[in-house]
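Right after this note come the structures.
What follows draws every value from the coordinates through simple rules; no lab data is involved. This structure is a prediction, so every number in the text was calculated from the model and none was measured. Cβ atoms are built from the backbone, for glycine too; each structure is taken alone.
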Structure I
Amino acid sequence: CDNESSVNQNEEKSGQSKRRKVVRKYDSKYLEMGFTWNGDEEDPRPLCVICCDQLANESMCPNKLRRHIETKHPELKDKPLEFFERMLSKLKTGQSIMQRYTKVNEKSLYVSYLISLRIAKAGLPHTVGETLVLPAIKDTVKVFFGDKSEQEIETIPISNNTTVTHRIDEMSRWIENQLVQRVRESTIFFLQLDESTDVQGLCQVLVFVRYIWNSKPHEDMLCCEPVSRSTSNDIFKTVDTYVKTKGLDWNKCVGICTDKARAMCGKNSGLVTRILELNPNTSWTHCNLHRAA
């Protein structure tokens, strides 16, 4: 008896769940009340041609649709079918224009990144996109494809150096995140670093990293961080802050390569000494280029 009752309860629950899954279909007569639908066969929903409000599937019935018109658009409730057909035509035209514009905009954005990437690789001023690249593309497209295609080229967002700078910075952050993720997943990594001075006379720390990815060793530039002074304390704080901020583990650092400057390998407070305090298993190597020099 208990088994039979449980079976009956399960059947009742399954019957209720099946009843809940009933999906109301759109009827072309609903346009007389100012409603079309979203075009989704699995989840059809009524769409008001006046305010573009999309209602739930449960509202796909004359009473609820009429209530929407009478509540939100009472001045239009007695309009003929021809009026709602015109509104539907305008709605479809606006949607097609929006889709076409969005598609062109996505292509223009992609081209903007490609141009910015080439500018960065060539090391040219960021304003060259506006002053040279874009005009050259417009001239070429106009000659080969006509004025209409030239107008589409004008939608490429590369009008000033701020846009190009933003694109380059965004791609740089993406590349850095990919590299840091690879180093995190590597079982070991090796750092090579040196302090240098840029063209403005500011002190910079250059850090290269060697790591294991796809069972093969890889070497990339990890970062270039500014330091206030070229002392061992400032250099260590800069490198240590970067390593910890990016979620890298000093225990995986098996080696470090530097020159033989006191700030790097001083036995009391040099950079190498400070790193060895964090991971005694790290080995130090004197840079071959500095030894040759």
Structure II
Amino acid sequence: MAPSRRDLLALGAVAPLLPVAPGRAAGAWRAAAPMPSARTEIAGALVGRLVVVAGGYHGERETQIFDPAAKSWRVGAPLAAPVHHAAAAAFQGGLVLAGGFDPGWRPLAAVRLYDPSRDAWTSLPDLPTPRGSPCAAVWRGRLHVVGGSGADGRNTPAHEAFDPATGRWMARAPLPTARDHFAMAEIGGRFVAAGGRRDGDPGRNLGVVEIYDPERDAWSRGRDMPTPRSGVAAAVLDGSVVVVGGESRERTFADAEAYDPASDAWTALPPMATPRHGLVAAVFEGALYVVGGGPRPGATRSDAVEVYRP
């Protein structure tokens, strides 16, 4: 039996039939100041008015800080130990890194917080479940860390939330589709988790979208992402979660697709100029900044920074 279009999409063998939605301006990408050093499998977020990036597949420890208003980079205090495939979020006025892998691919429980005002890293209580390539998001002051891979290379559905008021982690509703290398963003009091892969295998990419309601501690299903891919990044722009980049075994993706939770619909945006995976996405003053990542599948790296403005 010939493979279906859905099967071919899952393998990255064909492009999705997804036109730009009528009435929505396509916008455009442009190059911005490159990173001080090329990196992949990085973590980062917008902290105040700064894009803070840390970690990297090749053992990089220096924190890299981009000021979009000044269009310039600077180097901040280094991590105490290298980490790649960590989860990241803006938390308590800084950048938090949770989990990830050490250079030997051992999943980590460490949680670190960078304070840009002091240019210093501190440690928070460890994750109860060590894991690499999870995702993180914050709601009402609590840090949620979701999914990832354990020591055996298999996925965990673990979902744990840290309450700084008590200094403790608590178990929350597990991720329905256990996966790694996915992206997650908070929008309207919900966490949208999109894409990823099964057990670290880019040949088992997913388009799955699942939505978490922290008030109800419950997950629901959204419309699948049109282009299944992993190693993606996401940020919220104009009321939608924009998922960028990614990889399969055969290729790296330039795709940018926007999910509107209100309509449960996806829209294709113009692709990035440089296909990349293991990258960071952040929104500043109505523009989407995409930083670093690998231009080819595997351990390649780039210093590219591109900006999309609708």
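Observations
- The greatest value of distance in nm of label points 7 Å out along Cα→Cβ at positions 48 and 280 among structures I, II is that of I.
- Computing distance in nm of label points 7 Å out along Cα→Cβ at positions 120 and 256 across structures I, II gives 2.9 for structure I.
- If distance in nm of label points 7 Å out along Cα→Cβ at positions 32 and 136 is computed and equals 6.5, the structure in I, II: I
- Structure responsible for 1.2, with distance in nm of label points 7 Å out along Cα→Cβ at positions 200 and 224 calculated and labels I, II on offer: I
- At a computed 3.1 (distance in nm of label points 7 Å out along Cα→Cβ at positions 56 and 192), which of I, II: II
- Read-out helix-only ellipticity at 222 nm (-39500 (n - 2.57) for each DSSP H run of 4 or more, over all residues; to 500), computed value -16500, structure in I, II: I
- For 1.72 (Cα Rg over 2.2 N^0.38 Å, calculated) the corresponding structure among I, II: I
- Structure (I, II) behind the derived value 21, 18, 11 of semi-axes √(5λ) of the Cα gyration tensor in Å, for residues 128-247 alone: II
- Among I, II, structure where relative contact order in percent (Cα under 8 Å, 6 or more apart) as derived comes to 9: I
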